[in-house]
Structure P
Amino acid sequence: MTTVEHKPTDADDARFPVPRPDECVWPGLAVPPHDAFRARIAEALFKKAVATLPVRVVYPDGTVLGSGDRSAPVMRMVRPATVYHRLGADAKIGFGEAYMTGDWTTGLDTDLADLLAPFAARMSHLVHPLLQRLRHVAERTQPIGEENTKENSRHNISRHYDLSNELFEAFLDETMTYSSGWFEPGDDLLAAQVRKIDGVLDMARVREGMHVLEIGSGWGALAIRAARDRGARVTTLTLSTEQQALARRRAEDAGVGHLVEVRLQDYRDARGQYDAVVSVEMIEAVGEKFWATYFTALDTLLKPGGRVGLQSITMPHDRMMASRRAYTWIHKYVFPGGIIPSIRSIEQNLDAHTRLSIVERRDLGPHYARTLQLWRERFGANWDSLDGSFDETFQRMWEFYLAYCEAGFRVGYLGVSQLGLARHPFPA
């Protein structure tokens, strides 16, 4: 998807008005109270960081920064002073907010993910090591109100998944699957998502007659396929009322309503034992404090001899440890309370709190980059179908979210794995 260049015009202030500190249509988007010192520091750090990146940062006066040649991705600074002000107030949030408000945009024929990829590739090196060691002093940490207790989890999930089913229908494939696909040559998005679902079901060894527990329903695609194509009975859990309603309807339409039970229930309240347990990209919403609880639940809810099929976004362990307390743009605008685990942290929690271990693994990182690219293309193509339900600021927010994640998977800053979990074959 190519992002159309926003050329600065006399209408800029009308399209992207810079609000006073007391104005805030979107929480947090008002320009923070003026702090010239922090803005100057942010400007110096930004210019130093981009100087060696293979991009071109173009200013209103024609100044160009960056090491990129004429073919490099272009970042066009519309209101540089406001960009620096936002970065000075909170670098991890201000960069994305500045895009949302049009303080910076992409150049003509520059794709947003192409521009963000060089930043993502050097994410761990853009900040001086001394400043990284002091990050716990300067950075905001995740709010206690977004910690994934039972009371908070439903609100956190609702903030994202209850935006509207129509929004997600605008960019997902027909299965309404909101996780990485698994592509083979010639696959479209639908085929890749079906293959991914089958991969998770295979990891859990799901077959006819089994009773399967799914933690994190989505809109029912995995539960429907397990019931319709494998003859399993599925109990699936969600905290989203919008997802529950649509998943139930889709199961009925697929003729498996009698085999699929969609519960509005926290995984911590699940009881009983199941022949298999599956969970696709739900662990990212659990929160580090509750990983032990989550993995203990997987073990407790699984019958002897059963398997778990888990799909998880991952990041390198050192990066996870360095950033696990940080409050970022993604937390504020997309996934409150979330944290992405490392494979090592998953193994450590399994070893410490369960009888389970990873016995099978499939890595799909590049496949997620492709998935996100297709989602963003579909989102742009179908934006008008939302009929004004969301404003231009939301549109730019969603574009940034999808492109930001795509860039992370492209350069390996993020990964995603399908994991087969089973109990140790012999007593310890």
Structure Q
Amino acid sequence: MKPVVLIVDDEKNTRDGLARALRGDYRILLADSGESALEILDEESIDVLLADIRMPGMDGITLMQRALAKQDGLTCILLTAYGSIEKAVEAMKRGAHDFLTKPVHLDRLELVLSRALESRRMQTENRALREQLDTKYGLESIIGQSEPMQRIFDKIRQVAPSRATVLIQGESGTGKELVARALHRLSPRAQGPFVPVHCAALSSNLLESELFGHEKGAFTGAVERRRGRFERADGGTLFLDEIAEIDPSIQVKILRVLEQRAFERVGGTESVEVDTRLLTATNRDLTEEVEKGAFREDLFYRLDVVSITVPPLRERAADIPLLLNHFLQQFSGENGKRIEGFTQDAAELLSRYEWPGNVRELRNAVENMVVMSRGEKLGVRDVPPKIRAQVDPARAQAGGGEAGAGSLRDMEMRMILRALKETQGNRTKAAEQLGISRRTMHRKLNEYGLQNY
């Protein structure tokens, strides 16, 4: 079906000339005044309003405002004489998509129309996607329509209203914290606080104080009483990420809170009671950790009342196009860029990549592509060299050698060294920053002879 364009101009020659130029690609409706245009808008659904600013009676800006009130999302392009640019700027501030000066250059008109309609299409798709996710799942932060994700959504909706502890498992970058936040939002505790703690980022002593708080004078630097995360999450949800990383002495205290719903602050004797729901996450197999003696079995069973395993992106490849478009819209807006989408070749290449860093790696790749892009579409050359080299080495090398084996190896090593430097040697945080698993980080360090870094 052809897009519908309503042309409004009191000059018959202008109306007819524009209609002749556009009729091949668009369904054209004509009006000689603002009043006539409003009557048409009452009867017809319009994609684009193309109106002169200066007309007898109702001017183009007034028409635009009344038209937008009738048809939400209507794209408006205004025509103005050379000496009335100030009016066109005013129109842009009031909701016009663009403006053209008279006499209208037809090539410019076709370009503006095609861009406007593409922008409208993407906005409609994004709005429909958000509505679909909100209506069907109530999980607006998690993007996915694949069968594995539908099962996750169903489980979240079933478990969220309960008080049960939930163990969220999955590789690094799969979106475990998003699942935790969805469980909180859909629970009766949604009005209470959601308090996340990334356990691997804190030493044992610091983590104990962070979780349970401390009394004044409990240790050097404790100049006042401090409430811990368990207290701050009272009436809400506490989310402990990377639970497998915590010291056994902290595990005992967490177990006691789950059993008695009470604890003492560090350096204190007073029992503090809390009503906090606990959600935890790990990228390790906790059963193996229990067998090795690295994780308490009794705590494991307390945490694993309900288990949700978030699949890696390679197991839900059907969601990759959705994620690509979602992040494209996000980063295009944040960076003030108008990017229409991905070329077919680029989208195909990105869909074939295995994404070892999962959604986090995909998000970072799209942000990089948007920031570095110079065109209206993201093509193969915009795809990060590491991805191109892994998916299609022949094409990557033919494209100027920018992703050859030697240069890729050097680039990867520099990226790892930079991440380790920025995280002060913390391998877990460096891997997270790079969007790879900790296991991959260790393998790369051994590969590059950096195991002692």
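A value of 56, 29, 27 was computed for Cα extents along the principal axes in Å, for residues 117-204 alone; which of P, Q is the source structure? The value was obtained from structure Q.
Here relative contact order in percent (Cα under 8 Å, 6 or more apart) was derived from just one of the structures P, Q, and that gives 17; the source is P.
Source structure of the calculated read-out (helix-only ellipticity at 222 nm (-39500 (n - 2.57) for each DSSP H run of 4 or more, over all residues; to 500), -12500) within P, Q: P. Comparing FRET efficiency 1/(1 + (r/R0)^6) of positions 221 and 317 (r between Cβ atoms, R0 = 30 Å, to 0.05) across structures P, Q, the highest value is found for P. Can you say which of P, Q returns -0.87 when log10 I(q)/I(0) by the Debye sum over Cα atoms at q = 0.11 Å⁻¹ is computed? It was calculated from structure P.
Volume of the Cα convex hull per residue in Å³, for residues 245-372 alone computed as 154: which structure among P, Q? Label of the originating structure: P.
Where a number appears in this text, it was derived from the coordinates with a stated rule and is not lab data. What you are looking at is a predicted structure, and each value in this text was computed from that prediction instead of being measured. Cβ atoms are built from the backbone, for glycine too; each structure is taken alone.
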